[in-house]
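What follows are several structures.
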Structure 1
Amino acid sequence: MYIVIAGGGEVGGELARTLERAHEVVVIDRNPQARERLASLDVKVVVGGATDPDALREAGVDRADLFIASTNSDEVNLLASLLAKGLGARQVLCFVGKGGYVDVLADPRTAEILGTRIDKVLWPQRAMAREIVEVILVPEAVDVEILAEGRLRFAEYRVKEGGPYARRLLAELTWPEGVLVVGVVRDGIFLGFAHPDFPELVLEPGDKLLFTTTARAFAELEACFTVGRGVRRVMILGGGNVGLMVAQELLRRRVEVVVVESNRVRCEWLSQELPQALVIHGDGTDIELLEAEGVRETDVVVAVTDNDEKNLLASLLAKRLGVSKVITRVSRSETRRLFEQVGIDLALAPRQAAVRSVLDFLGPENVEHVSTMEENIELLEVELPQEFRARPLKALALPEIVPIALERDHRVMLYREPLEALPGDRLFLVAAREVADEALAKVLG
């Protein structure tokens, strides 16, 4: 496919890196330094504005199979999408940060008024907020996904120094019935249960254990890692769109919420939108303010300002003051590993959800990219086609891809070697991202 991406920043750059291997990609960016940033990729860079018709024409938008608007401005993305459609782009994806735009553009009357329609409007901040809430509500987990309409759970836990699993042979550990150990992540590398080294693996502090469980067994798995009370109080540093959505959902779950926001006008607006929360005008890196507002009695701190440096400093302060779980928003891929190396429990980037959304749009209808973990591990959901050749799950397991569960007639079944995958089943897989497409082709072939 011929793909034009408007915006070569964090989201656009990651999309270019993901897509350039299989597609012809052109990136439009106003900053001339984009050419240097993307020099290692097989992409063409056009320097110009995403809403400049001349720049769009130079990028060849008239012959584009897909146009993706991924700048930092909702308004630029919307106008660029409409211009691209008008100039001949076959399909258009538009990223937005405000939910109001999603509602308006989904209304059929909007397309009638504009005379054209944007094929898909993507809101990655919403997906990020949902992920943060799920992780908050499971105290010791560093990642949680709900699958099969709640009948299946995927969870990730870190092995802690001095904990019950550090320096233990993984094969000797026992887990509750209905719990499957999917694999281990060590230094960003996924070692699935089909990996030849897996049986002799000795867990080290910092390793991450990946599990799949039935809904009934999930509470028993939590008990293997969780000590003490559940989550009662959460402090959110940053009252932007992500912070607002996280606060709204937590309040619906009857969790006490404190929001710290540096913009006074935004604070006043948040106070009206979140009448049940305590909204404080201040800086999340102010240690005296954090202590005064009871950060030591807080179960989870979520740092979601739009500044990575502030998020890192605020997160480190929260850890120093004794907060057991800290979740942080990052914008740059190289920052995520740094955050985790210095003790932050979970670092999330909206661009991960952005890339998944685009891959789902481009890929086969029967494949969904559910989640990206550790930047290079994907959780996939595949509806097996009617021409699929039935065979045992053991035959589908490869070192780089692990089948973890099946859903058949609304019933979920965890991996067992003799369990047979049939046409029409929903198959859940974990795969190393760089080989996910190739490995998936082997599974379906």
Structure 2
Amino acid sequence: MSDPHKPLRVGIAGLGTVGAGTLSLLRQNATIITARAGRPVTVTAVSARDRTRDRGLSTEGLTWHEDPVSLARDPDVDVLIEVIGGSDGPAAAAVRAAITVGKPVVTANKALLALHGAELARLAEDHRVPLAFEAAVAGGIPAIKALREGLAANEIRSVSGILNGTCNYILTVMREQRRDFDDVLADAQKLGYAEADPSFDIDGVDAAHKLAILGALAFGQPVDFPALHVEGIRRISALDIAFAGELGMRIKLLGIASRHADGVSMRVHPALVPEREEIAQVDGVFNAVVAEGDFVGRVMLMGRGAGAGPTASAVVADLIDIARGRLTPIWGAEGDALTPLPILPMEAHHGAYYLRLMVLDRPGVMAEVTAVLRDTGVSLQSMLQHGRAPGEAVPIVLVTHETTEAAMMKAVAQIAALSSVLEPPALIRIGAT
């Protein structure tokens, strides 16, 4: 049992939004944290690139390391908090260094875990130290603890959700204000909700990193980021969002991992979700994680998925576990108990689809389109078209019955080649499972 009078000495690598937020939280809530950790938790050292930057808090009295690896090896640091970010470089080097010298690590770095999680878990197991990462997925939402500990008795059938607040904010504003993607993205960048280079967010990579972690925990398998199918929201238009509303649906960027008899499906892409479903009502910068277990049924957690406060809250929750001496298997089970499961190709996905075409308004166009659908085995459920504009471009929306991804992709390729179809078809999957 840890000495209740001996402080847990913490080193923070990275003093950006999350690092500064963590330092602030540890100071502001020191009394609460000491009571819950069973001993004081104090920051003794930090590492960041710029000593002169005003972070709104004092670093006086803290040892400053230019190199995060040096911080990790500092004898006056018991635990390393890594909030630098990035899948390689200084972040990865510092984490490996800390584990190698037998120090626990707390990280908010989803890219590092998605790409190197299996290797780092083996390293941590070999040195018998915790590698904690509650803050890596969905900010302040305790999604990792829920899956790994709270639902530990269940076979998890699926885990899914809204895993990127930037995309959810953009799609929400597009719907509420009837604005185009590029316009809303520019505003999101000005407000600080989107990075200057927003690619990781809007192309679905950030959400995919998080889903890779959740899928590994849910299904007891090594983390396998390359296996994911990933699409972003660049091609979502205000027109598609308006048509979705007419259909009683909303468009969300979802991460979906599900277990099937013949393997596991893991994918990130926009989806049309019925307005009545709880996940459709999660708006703005909020995230949500939905897990379904064989005994517990469906569980949904919602909250802020990013920002200094929520992410620092998750970091410190992990610190409290470490202070108490709690050692939970990193991926929910020891490494030799993790079993790689077959990853189902996206072509095997089965579901309904939304297809929006911009076509030349002339006789015979729908006959051409429906002939392609018939020949590729895709059954049409409904169609939306507003007004007529002979000789002009008009939008037509088709909603299919459930079919395979392979059949749908074949149909879309043939429809796109028709002379009456004036731009690439917009295809969005329907459903949150």
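Where a number appears in this text, it was derived from the coordinates with a stated rule and is not lab data. Because the structure is a prediction, the values reported are computed rather than measured. Cβ atoms are built from the backbone, for glycine too; each structure is taken alone.
Comparing Cα Rg over 2.2 N^0.38 Å, for residues 188-299 alone across structures 1, 2, the highest figure is found for 1.
In this comparison of 1, 2, the computed figure 3.4 for distance in nm of label points 7 Å out along Cα→Cβ at positions 132 and 220 is attributed to 1.
Here mean count of other Cβ atoms within 10 Å over residues 60-67 was calculated and came to 20.0; which of the structures 1, 2 was it taken from? Only structure 1 yields this read-out. Upon calculation of FRET efficiency 1/(1 + (r/R0)^6) of positions 44 and 204 (r between Cβ atoms, R0 = 41 Å, to 0.05) from the atomic coordinates, which of the structures 1, 2 produces 0.60? Structure of origin is 2. Consider the structures 1, 2: one of them gives 45, 23, 17 for semi-axes √(5λ) of the Cα gyration tensor in Å as calculated from the coordinates. Say which. Derived from the structure labelled 2.
Taking 2.8 as the value of distance in nm of label points 7 Å out along Cα→Cβ at positions 52 and 372 derived from one of the structures shown (1, 2), identify that structure. Matching structure: 1.
Comparing mean count of other Cβ atoms within 10 Å over residues 20-27 across 1, 2, which is largest? Spell out each step's value before the answer.
On the way: 1: 18.2; 2: 20.8.
Biggest value here belongs to 2.
Work out the source of 17 here, i.e. which of 1, 2 gives that when relative contact order in percent (Cα under 8 Å, 6 or more apart) is computed. Corresponding structure: 2.
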